[in-house]
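Okay, got some structures for you below.
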Structure P
Amino acid sequence: MLIVERLVPDEFWELFQLVVPAAPTRPQGGGRRRYGDREVLAAIVFVATSGCTWPQLPPCFGPSGPTAHRRFAEWSKARVWAKLHRVVLDELGARGELDWSRRAVDSVNMRALKRGTCDSPNPVDRGKYGSKIHLLTERTGLPLSLAISGANVHDSQALIPLTDAIPPIRSRRGPRRRRPGKLHGDKAYDHRFIRAYLRRRQIPARIARRGVDSSQRLGRHRWVIERTVAWLSGFRRLHRRYERKGEHFAAFASIAAAVICLRRIAK
């Protein structure tokens, strides 16, 4: 169908086949026919981008909302979405599309409409419960790693795990790479333990100093991550947190990161 091919183009489907687990089989045989993975993947991407609930999934995809949700939960448990993001990064690295000269780090708060795991009172939103997406991008704004936490977790607590979570990514020539050239961050990351960690990793720090540097100069190299945050907001399922399970919300964030990177391949 045209909508399936539009949401899951051939390049996307070829990369997804590298990470999707094999369909379970029934030893006794029989049972209902299992919907194709491509149709279900298109339905999941539609839910992530449109923000509709699973029961509101249009019938044009084939699988029903509960069927797509069960497959989504099955693939989330198998960490398919994180693997897909890594495979897409490998493809971009092999094509030379990743710029390792700089990277930027930031976070964005999402209000939780349903109480669940991995949410907490937001100190900047009148104590409303919510979650926070921590994001680390390369120079052009493509997400290299991301993490989910409660809304009251300070940004500085996520930088080290984000940096360590960067996978070894293929390069056009030479060995795999996971250490960027420079790190740009705002004043929330101005802490001694962060600067000491970056020195040990031999990563030059370009972090604004509290009480010294002006906030007006922060956007010279950090505007790319603000644009990436806007790209994430385009996935309406991330605009508000509807999932009770933290792993499901993290799965939608990984889907968004993979799709953002795939757009660079499709150009």
Structure Q
Amino acid sequence: MGAHQDTRIVVTGAGRGIGAALARRFAAEGARVVVNDLDADAAKSVAEEIGGAAVPGDAAGERGVAELIRQARTALDGPIDIYCANAGVPTGGGPEASEEDWAQAWDVNVMSHVRAARALLPEWLDRGKGRFVATVSAAGLLTMIGAAPYSVTKHGALAFAEWLSLTYRHRGVGVHAVCPQGVRTNMLDSTGAEGELVLTPTAIEPEQVADAVLAGIADERFLILPHPEVAEYYANRATNPDRWLGGMNKLQRRLDGGQA
């Protein structure tokens, strides 16, 4: 009997990467897992592998989230116990990024969490239990050079997770914010020179993130840090922001080809 035997779980963005690792890990613990991804073939492949149910489709838009949760409840034959809001987009650029890119980053990285919580909370509060796992990123605690839309929206995702936790924890709703740095996924491959400089040297496997998530849930920890050193960076940012910003600017100058 695993720690999550018969727990009903939804994982978004689970066709590959961190989401697939989470789905596999929960299934290995005895959970009943719904695998969601925009890539229907990828979702089906992971679901078949773990004995779960594939519910492909949009996990960000208002209608898409509502339909995902409706179908997931049917596939699981009951209420959702844990919702892993894992889907995200790694939008790069700065203020010059298009309105469409900024809007998509906000929709997927923040509003998908808001919409899922809106649909799940009434039932969770009635039951007195439920668990929301938000894949945020260390960028939500710190930042990511070269990726303003990603950094800003991941800060928003962290803020929403914090708000959920402080508002509902006494009513049985557990909330976790998962904040890894580099993880060896397709998303890391898309981060270019910035990712190569900042993320690749300490990148870990998706399975290590999944292990950290299950350990964090077992310990009832809000902040889950698959890279433990992020805690020190976060503390430095809070206590000496000018020094921290100077260090990050040093990395930016290296990318710009100037003196570091």
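Since every read-out is calculated from the coordinates, none of them should be taken as a lab result. Owing to the predicted nature of the structure, the values given are computational and were not obtained by experimental measurement. Cβ atoms are built from the backbone, for glycine too; each structure is taken alone.
Work out the source of -13000 here, i.e. which of P, Q gives that when helix-only ellipticity at 222 nm (-39500 (n - 2.57) for each DSSP H run of 4 or more, over all residues; to 500) is computed. Structure P accounts for this read-out.
Given a value of 0.30 for FRET efficiency 1/(1 + (r/R0)^6) of positions 125 and 189 (r between Cβ atoms, R0 = 35 Å, to 0.05), point me to the structure among P, Q it was derived from. For FRET efficiency 1/(1 + (r/R0)^6) of positions 125 and 189 (r between Cβ atoms, R0 = 35 Å, to 0.05), the value 0.30 is produced by structure Q. Assuming 19.5, 71 is Rg and Dmax of the Cα atoms in Å as calculated from a single structure, say which of P, Q it is. Derived from the structure labelled P. Across the set P, Q, FRET efficiency 1/(1 + (r/R0)^6) of positions 77 and 213 (r between Cβ atoms, R0 = 41 Å, to 0.05) reaches its highest value in structure Q.
Here the criterion is percent of Cα pairs over 16 Å apart, for residues 117-220 alone, and among P, Q the highest value is seen for P. Once distance in nm of label points 7 Å out along Cα→Cβ at positions 13 and 157 is calculated for every structure in P, Q, which label goes with the largest value? Once distance in nm of label points 7 Å out along Cα→Cβ at positions 13 and 157 is tallied for P, Q, the winner is P. Can you spot which of P, Q the value 22 was calculated from, given it is relative contact order in percent (Cα under 8 Å, 6 or more apart)? Here the read-out was taken from P.
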